[in-house]
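In the part that follows, the structures are each spelled out as structure tokens.
Taken together, the values in this text are just the output of simple stated rules run on the coordinates, not laboratory data. Given the structure is predicted, the values throughout are model-derived calculations rather than measurements.
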Structure P
Amino acid sequence: MKKIITFYGQPGCGKSTQAEILAEKYGFLKFGMGERLREEADSGSSLGKKIAPYLSAGTLIPDDLMSEIIKNIGQKSGPQGIIFDGFPRIISQAKMLAKIATELNWEIGNFFYLRLKPEQALKRIAARAKISGRNDDVSPEAINNRFAVFERESKPLLEYYRTQNKLIEIDASLNIEEMQAEIKKNL
């Protein structure tokens, strides 16, 4: 049975890096919702035009647009399943993902929460912005809004997965290899 694994945490915690390593090592498709949203917005498609204002403001994308983005993900999965990078972010998205998993006869695996202090995250984002040039990594307003949205939305979502015994907390201040070792212990 294919699995859905999630990496979750505030901006700069290392979700994408850890998801890429795990996907490559074990045969999962890495699906970075943030990357996919930016690609769609940059494409100029009608869906991209709907998404762009939310990205620019650093706010959550409405569930109907999120559903549209992930509706065909099952056909693109790796042999082991999918690793979601930064999705779901709110309980309604978690329930949407659970419904999709049921329809595909897949298992919802672990929900890895990569914990990182905001000041550490800001340093990582600043370093990433120099390399990536991403607008949402440069604008102080967008960064602060992303942190505020994360703080507001994370507690209910973490509790949701905790009650399902799916939540695994990882110290994201560890280096890449140490984090990967902690994640592998919990696969």
Structure Q
Amino acid sequence: MKTNTWNIDITHSGLGFSVRHMVFAKVRGRFAAYQGTLELDPEDLTAAKVEVDIDATSIDTGVGDRDNHLRSADFFDVEQFPTLRFVSTGVEAAGGDRYRITGDLTIRDVTRTVVLDAEYGGQGKDPWGNQRVAFTAKTAVDRRDFGLTWNQVLEAGGVLVGERIDIDIDVQAVQVGAQEKAA
């Protein structure tokens, strides 16, 4: 097979995160709007390239006031930095259907290298003739590395918002040039 372009199908994908809240609980959220492409040959995934742009204003934790605070200058500062971006720099086989995807993640104009632990789910044709591939991936980042430093000390000790952000990704992508109908 040869390398082809695949568009991420956001209706069948998910970009979620979780963070410790008040030391002992977790808050989960997601980004609802993003777009991205994969350049890949399913027969040689180590040559793959990934680019994703995430609309920072689309953050959704299910609580409007919290989402607005996350959009503010205390966190993502979406007025100045409306887009988060990931661009892969390399893919390494990790055994079986597992891979390590290294790339540059940019948040608030700060770029750091991150490594995604990914699993290839496979490929196939959907009922409308589109060729699809699927992946899952996980990573964790320290939000302070990207200038997201706001916090509040708790009376009982600890802080309101944890520093570690766990990121969970489910991707389904459609090969460009196929029929690409909504499914």
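Here helix-only ellipticity at 222 nm (-39500 (n - 2.57) for each DSSP H run of 4 or more, over all residues; to 500) was calculated and came to -18500; which of the structures P, Q was it taken from?
Values: P: -18500; Q: -1000.
Considering all the candidates, the number was obtained from P.
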(message) Can you rank P, Q by relative contact order in percent (Cα under 8 Å, 6 or more apart) and just name the one with the largest value?
(response) P
(request) Could you tell me which structure in P, Q was used to calculate log10 I(q)/I(0) by the Debye sum over Cα atoms at q = 0.20 Å⁻¹ as -1.39? (result) Q
